[in-house]
Structure I
Amino acid sequence: MSIRLLTPPHNFAICKMDERNYPGVVVQGDTLFSLSGLLSRAVAEMKNDGKDADDDSVIHELEYQVGVLKTALKSYEETCAKNGFGLPFPKPE
C-alpha cells in the first residue's frame, strides 16, 4: 500500500491512498479528541430545556470548531483541485 502526502503534515493533512479514488484527510488524534469532546458537551448542554449560563460559551466553542472544520474542508477542496482530483461530494452552490 502506498500513501502520497498532498499537503504538509499538520492537524488536517491531506493524503491519497493508491487504492482509493479520492484523497482523504488525516486528523491528528488530539484534534479528533478535542472535536469529539466539544460536540458531546454541546449536545448535552443543548438538551437542557432552559437557557443555561454556559450556553453562550458552548455556542462560541461550536462556532470556533465549525470554523476549524470549514478551513480543513476548504484546504481539502483546493488540494483536490490542485492535484487533479474531483470531490467525493457535491460542492454547495
Structure II
Amino acid sequence: MNEMDKYLIITIVVWRLTHLINSEDGPFDMIIKIRKVVGNSFFGKLMDCFYCLSIWIGFTCACYVTIEIKEVIILTLFYSGTSILLEKLSNKNFI
C-alpha cells in the first residue's frame, strides 16, 4: 500500500467513525446506549458536534500514522477537513 492509498483509507475511516458516532444509532443501538451513559457531559456534547468529533478521531488516526508532532497536527487537520468535506458532499442538509 502506498502513502496516498493509506491517506485515502484513513480519511474514509475518520469520516465513517465520525458519522457513525454523530448521526447513527449503531449496531444493536450501541451508540444510543453510549449516549445515554455519557449524557450531557463533555463526551455527550462531543458526540453531537461533527466538526469537533472529526478533530478527535482525526487526531487518533494521525497518532496511529506517525509520532512526529508536526505531522500529527497536519494530518489531524487533513483528516478532519476531508471528512467534513465528505460529510457535506454526502448530506445536502448538513449545515
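Just so you know, all these numbers are worked out from the coordinates, no wet-lab data involved. Being a predicted model, the structure only gives us computed values, none of them experimental. Cβ atoms are built from the backbone, for glycine too; each structure is taken alone.
If helix-only ellipticity at 222 nm (-39500 (n - 2.57) for each DSSP H run of 4 or more, over all residues; to 500) is computed to be -17500, which of I, II is the source?
Values: I: -17500; II: -26000.
Matching structure: I.
Can you rank I, II by distance in nm of label points 7 Å out along Cα→Cβ at positions 28 and 60 and just name the one with the largest value?
If we compare distance in nm of label points 7 Å out along Cα→Cβ at positions 28 and 60 over I, II, the biggest value is for I.
When relative contact order in percent (Cα under 8 Å, 6 or more apart) is computed for each of I, II, which one produces 22? Intermediate values should be presented prior to the final figure.
Details: I: 22; II: 32.
It traces back to I.
Comparing Kirkwood radius over Cα pairs in Å across I, II, which is largest?
Top value of Kirkwood radius over Cα pairs in Å goes to structure I.
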